[in-house]
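These are the structures in question, set out in turn.
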Structure P
């Protein structure tokens, strides 16, 4: 199954080397590319120039339950995305950012519907 074009509810958290959360956001995006070479590239529906390249881990894409989800930072409601994924990017002491997948079921965002 091709993932290109699928709608994904994405959660992103960036933590600096001191353990401080420097960014936390959610976005509804479409998969633009998906390969071992490119990773999973998603583009925000509201602004296609807002592109995020995630590690190539199709297991991190969890089928979204049918319903609607309220985005925390934009106070928007997203209806029936295809998938959900959540990632934490942590800066190491060497200055290199490393990614790890988290449980994509965003706390406090139970599906309604």
Structure Q
């Protein structure tokens, strides 16, 4: 198989329509935030996550009933990632708004 075909297939690797690279990125980011991995260990964690997703994708094709549960797990992970991201974004926005209001209400000397 030519390398261009391999690169094209990797770009198309998806888990129920979600690019696998996005899932790997999110899982590794969670591992880093919980200090499970750091520094140079992020790359092996990304590789291991990619391998696990790839094996699970293949199992979902081969094992009856596995695809349904796999989809449930991936959907739950994605819902959790989105909720966590929204929480972080709103907490940051609220903190910035409070700081701006506090600075605005504090008289200048």
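Where a number appears in this text, it was derived from the coordinates with a stated rule and is not lab data. What you are looking at is a predicted structure, and each value in this text was computed from that prediction instead of being measured. Cβ atoms are built from the backbone, for glycine too; each structure is taken alone.
Computing distance in nm of label points 7 Å out along Cα→Cβ at positions 42 and 66 for each of P, Q, which one ends up highest?
On the way: P: 2.2; Q: 3.1.
Going through P, Q one by one, distance in nm of label points 7 Å out along Cα→Cβ at positions 42 and 66 peaks for structure Q.
Please state which of the structures P, Q yields 44, 31, 26 when Cα extents along the principal axes in Å is computed from it.
Working: P: 44, 31, 26; Q: 71, 32, 27.
Checking each candidate, the match is P.
Between P, Q, which one scores greatest on relative contact order in percent (Cα under 8 Å, 6 or more apart)?
P
Can you say which of P, Q returns -27000 when helix-only ellipticity at 222 nm (-39500 (n - 2.57) for each DSSP H run of 4 or more, over all residues; to 500) is computed? Spell out each step's value before the answer.
Working: P: 0; Q: -27000.
Structure Q accounts for this read-out.
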